[in-house]
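These are the structures, in C-alpha cells.
Bear in mind these aren't lab numbers, they're just calculated from the coordinates by the rules spelled out. Not measured: the values here are computed from a predicted model.
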Structure 1
Amino acid sequence: MLRASSSAFEYSVDLDALRDPTIPAGVPGGNLLLRLVDAVLVRTEPLKQVHDEIIGELGPEALVDAASVFGNFEMMNRVAEVSGIPIPQQGIDRNQDLIDQLDIGGFVKR
C-alpha cells in the first residue's frame, strides 16, 4: 500500500528513515509520524510532545488519521498472528526487496 500511494502522490520514500531518523522519509510529515510510532512502541520520548508537534505541523486531523492507521495495523497484525494466518509465498516474493532492505527475513516463515 505504501508503494502504491507513494507512486500515486509521486513521493520518493526512503525506508532507511525507519532505522535512521536523520534521513528524510520522503513523505510530508513522515519523520514526525515515525517519531509517533517510536513514542508509542518504544517510548523514546513523551507521547504528549509528539502529539502536540503533529497537531502544530500537520493539524489535528492528521493526528486522528495517524492514530487510526496505527491502531488498525496493530489490530490486523495481532489477529493474523494469533490465528496463524501464513503470509502467501507470492506476498513474500513480491516484497522480497523490502524484506531484504529492512533485514526482517528472520521473521518470514517459509
Structure 2
Amino acid sequence: MEISISEATILFLSGILLFSILSLVHFASTYNRHNRSLAGLSTVLVGAAPIYHISSSTGHGLMASVEYALVIAIIGIMGLFPIILAIATVALFRISLLTNWSVGASS
C-alpha cells in the first residue's frame, strides 16, 4: 500500500489543524485577564495555513475541508492506537512483573 505525497501532506496538515483547534480550546478555557500572550493569534495563524492548503487541494469549501481534515486526523490517531496500547502493555508488564516490591494489605 503506497501513499502519495499529496495524501501525506494532507494527513500531516490535518494533524497540525487538530492540534491547533485543541490548543485554541485550551487557551480559551484557561484565559485570564493577566495573560496577554500572542499564543491564541499564532495558533489561529498556524491553523489557517492547513485549512487553505486542504481546501485548495481537495476543492471543497471551507467547512467541508475542515471537517475532512479533522476526520482524517482522528482516523490517523485511531490507526496508531494499537501501537500505543502495545507499548503501554509492555511497560505495565515490565513494571508489574520485574519489580521486587512486596504487596501488603493497605488497611
Structure 3
Amino acid sequence: MIVTFESSETGELLMYAETAKTLLEIVGKETGARGVFTQPEMLPAAAKLQRAVDEARRQMAGAPEPDDEEERQKPPPVGLPQRAWPMIDMLERTAKSGPEAHIVWEAAADF
C-alpha cells in the first residue's frame, strides 16, 4: 500500500506503508488512513527523525565487516537514513513557511 504525504509548501511524497509506519511511529503519530502534521509539530518531528537517523548510522558504523568477499562487494542496504531524509526535508521546509503550514497524509486504509 502507498501512503501519500502532501505539504502546503513542498511537493508530494509517496512512500510504502511499511516505511511510513516506521517514520510516523518514531515521531509518535498514529498510522491511520489519514493524518496531519500541524506547523508546531513539524520541527520536533524532524528532530526526532534526525536523532533516529543518527542512531542508525552509529549502529551501522559499528557493524562488523562481512567475512565473505562477495558480501563485501554488495552495496549497503537502504536503511532508515536514506528513507527518512525526504520526510525530514518536507517537515523542515514546511515548518519554516508560516503558521498556516501543514502536511497531510492519506492511504487506502489504516497501516
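List of remarks:
- For volume of the Cα convex hull per residue in Å³ computed as 125, the structure of 1, 2, 3 it came from: 1
- Computing relative contact order in percent (Cα under 8 Å, 6 or more apart) across structures 1, 2, 3 gives 32 for structure 2.
- In this comparison of 1, 2, 3, the computed figure -27000 for helix-only ellipticity at 222 nm (-39500 (n - 2.57) for each DSSP H run of 4 or more, over all residues; to 500) is attributed to 2.
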